[in-house]
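Where a number appears in this text, it was derived from the coordinates with a stated rule and is not lab data. Not measured: the values here are computed from a predicted model. Cβ atoms are built from the backbone, for glycine too; each structure is taken alone.
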Structure I
Amino acid sequence: MQVAVRIRGKDAQGKAFEEETATLAINAHGALILLQTRLTSGAKVLMHHNATKQEEECHVAFLGPVRSGKAEIGLEFSAPSPTFWRVTFPPEDWSPKHPDARSIPTPIKR
């Protein structure tokens, strides 16, 4: 799910930065983004949700490959923030093999 976000903090050289980007993937624990700015593993940054204006502290949990001059970076919320994305995620024990995953909900009749 793509969500417009602004990331700010200090880069790998300790210089302040602010960069607009969009998420490649989101989950209840954070997001995967592409960033031109180089960061180090464990670095603290602030992630600003452009639509809701909410901001949360995150840390760099994953440094992935560079593509088109931007690095894949996995950010994890420093403190739980289950409502940051304003979406509902399936429970941790959810499986696509569960019978409910294959059923179509019956519409409520009024």
Structure II
Amino acid sequence: MNQDELLVTKETQGSNVRFILRGRVNINNSPLLEFELAEALKNKEIYIVLNMSQVYFLSSAGIRVILKMHKKALESKGSFGIEDPSENVRNVIGMTALDELLVKK
């Protein structure tokens, strides 16, 4: 895996979907994440969880995608959240005060 790579694995159960992310979420690969999440919503998979335990970098571009898809999931009467964020992800979303909105307890 190169230093700029993002690996996305999808686990689906009905309208529930978990995306397991590994690597970096940045300007170069955030379009991939946005595409995967938009496809899930298009397929009526409206209860979305991002497992970010293996994400070691989250840029503002990644945050933009996450917030955009969070809004779209709620508009579809679904839910959207982050589970098990890595320390780096927790720090970034904490600095932006999004942890209360996004992190599943």
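State the single structure among I, II that was used to calculate distance in nm of label points 7 Å out along Cα→Cβ at positions 11 and 83, giving 0.7.
Computed on structure II.
The value 0 for helix-only ellipticity at 222 nm (-39500 (n - 2.57) for each DSSP H run of 4 or more, over all residues; to 500) was derived from one model only; which of I, II is it?
Details: I: 0; II: -12000.
Corresponding structure: I.
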Check: 25 is what came out when relative contact order in percent (Cα under 8 Å, 6 or more apart) was calculated for one structure; which of I, II is it?
Finding: II
Check: Ranked by percent of Cα pairs over 17 Å apart, which of I, II sits at the highest value?
Finding: I
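Assuming 1.5 is distance in nm of label points 7 Å out along Cα→Cβ at positions 43 and 59 as calculated from a single structure, say which of I, II it is. Display every interim value, and only then the final one.
Details: I: 1.5; II: 2.7.
Only structure I yields this read-out.
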Note to self: Tell me which structure, out of I, II, gives 2.3 once distance in nm of label points 7 Å out along Cα→Cβ at positions 19 and 51 is calculated.
What the structure shows: I
